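> Right after this note come the structures.
Only the coordinates and a few stated rules stand behind these numbers; no lab work does. Computed from a prediction, not measured in an experiment: that's the story for all the values here. Cβ atoms are built from the backbone, for glycine too; each structure is taken alone.
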Structure I
Amino acid sequence: MRKLFKSKKTVLTAIIFLIAFTASYGQLSAPGLGKGKTASWFAFGVKQSLDSLQKKESMTYIGIGRKSTLDDTNPFNKMAILVLNQEFSNRYAKNWQYSYAISYRRQNEYESTAPYETADPAIKQEFRIYGRYSYLTGNNRLKWKNTFRQEYRKFFNPDFTKSDEDYQFRTRLKTQLNVDLGTQKLHHIIGSAEALFSISKEHSPKSEWTKFDYKESRFALYYSLTPREIPFTFDFGYAYNLIGKGAKTSGVHYLAIDVIWNNPFGKTF
């Protein structure tokens, strides 16, 4: 039995370092995929409690996004992004939680005009570190969470040379409501709204800073199911990404599905 536990511990450690989970009340929110009409997002995650009180957690996921062009509505048309994310969180007080994470993202780039061929360079690589601080409140039926999140994003071309956008500091403000649909905590509706602001250091065409400004908003509505018979949570959602502002505003509609494996190594680690 000890051998089995050690083996499981080794596997979990490998998962944590080789895969990378950013979740909030369950669902793995779709990332921004750039301009298009529609998009799709699928993610598989592992959530593991790290203490007996279940206040500390490890969240790990791998996700894939696809999208349409500006001329069609097929959300599976083109490969858009691969995401590997690892997050640790600690609810250290009744109403307060902090998280820190590291992430790798591989985003496909396309020309902005028809026929939307692969751009040069075709891939934008990103390494991201972020922290977030959340205030949580509510009762047995409703849970409300407000989050401040700060990110540092470093970009590379496919060969790891500097991208046109060298690095970025991004601030995200999010509010989220979780509604329990029954007495057994199996069914939930989760709604959220988030605003994103950023400032970037450009490498090309010349080295300069952009101004710190609002960039986009994201809205999501999920149905979440956690069956008692199996240790998985299934989330089905719709999201809307509103990019830009004023006359330059555009929007993308998302279909999202994620599956989360809860505590595969027991409720304590």
Structure II
Amino acid sequence: MATRARGWISPRPPEFPHRVTDPRERRALVVELVLVFSITLGLSGVRSGLSLLDALLRPEPLAQQQVAINASRAALGLIDLLKQLLGVVQLVGWGALGLYLLWRAGIHLSRIGLDRTRPGRDTAWAVALAAAIGLPGLAFYFVAWKLGFNLAVQPSTLDEAWWRPVVLTLSAFGNSFAEEVLVVGYLLTRLRQLDLSENTALVVSALLRGSYHLYQGLGGFVGNVLMGLVFGRVWQRTNRLWPLIVAHLLLDVVAFVGYAALRDHVDWLP
């Protein structure tokens, strides 16, 4: 039991991918990481940090300010729908970019856990992770909000339309796919190639995940860092990415669609 616990605290990296030792190849990997995250979630982290700074400088306390995750992007319904779908395409494209770069480097996607060999086990892991993260995460958010460390987060402010649940579900998939592929599968694989320790790589990944949630407040940052530590360690131990994507999808679908359905019927939601 003690040996198994130590394995979760300080896991051994698998034999793949091969460590990059050539100085030129290492520099190329670092440049690749900077470029990828400067146009995807790293840039989102910087913008999110500026959004939090702006909120802190306003006279209203954080708890009295609101921020929407899925908001209307146009006055005309059809244009709004198309813009929402383009946002999903962008997120999927970000994740696909990370997968493509790994594939071009000779790393088969099954190596990071994107195959169909264990659907039952992957689904069980996904449901367990969603339950383990979802309820404590919701409680943590409400505590942080009531204590003034978080803005009032509105998962959706989209007007009622036939396409709203479809778009919110697709948005949940886009978020889960982009985040888990880039911040876990892609980033942790590249950091292994650069020979960073598993624990150091895990902290880097979790802090990046927290950074692009700073727009929600300090509570959103801390909550997502904790989620990143759990998800990253699960991947490091199991090398399965599908459970993380599906678990994240379940969490976001419940948050987005559930909030949209309940917000006009309960008074305790922001």
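> Looking at structures I, II, which one was FRET efficiency 1/(1 + (r/R0)^6) of positions 157 and 237 (r between Cβ atoms, R0 = 35 Å, to 0.05) calculated from, given that it came out as 0.60?
This figure was derived from I.
> Can you tell which of I, II yields 15.5 when Kirkwood radius over Cα pairs in Å, for residues 125-244 alone is derived from it?
Answer for the origin of the read-out: II.
> Now for a different question. From I, II, which structure was helix-only ellipticity at 222 nm (-39500 (n - 2.57) for each DSSP H run of 4 or more, over all residues; to 500) = -22000 calculated on? Before the final figure, lay out the partial values.
Numbers: I: -2000; II: -22000.
Source structure for this number: II.
> In terms of mean count of other Cβ atoms within 10 Å over residues 53-60, which of structures I, II is highest?
Largest value of mean count of other Cβ atoms within 10 Å over residues 53-60: I.
> Out of I, II, which structure matches 1.00 when FRET efficiency 1/(1 + (r/R0)^6) of positions 61 and 85 (r between Cβ atoms, R0 = 30 Å, to 0.05) is calculated?
Label of the originating structure: I.
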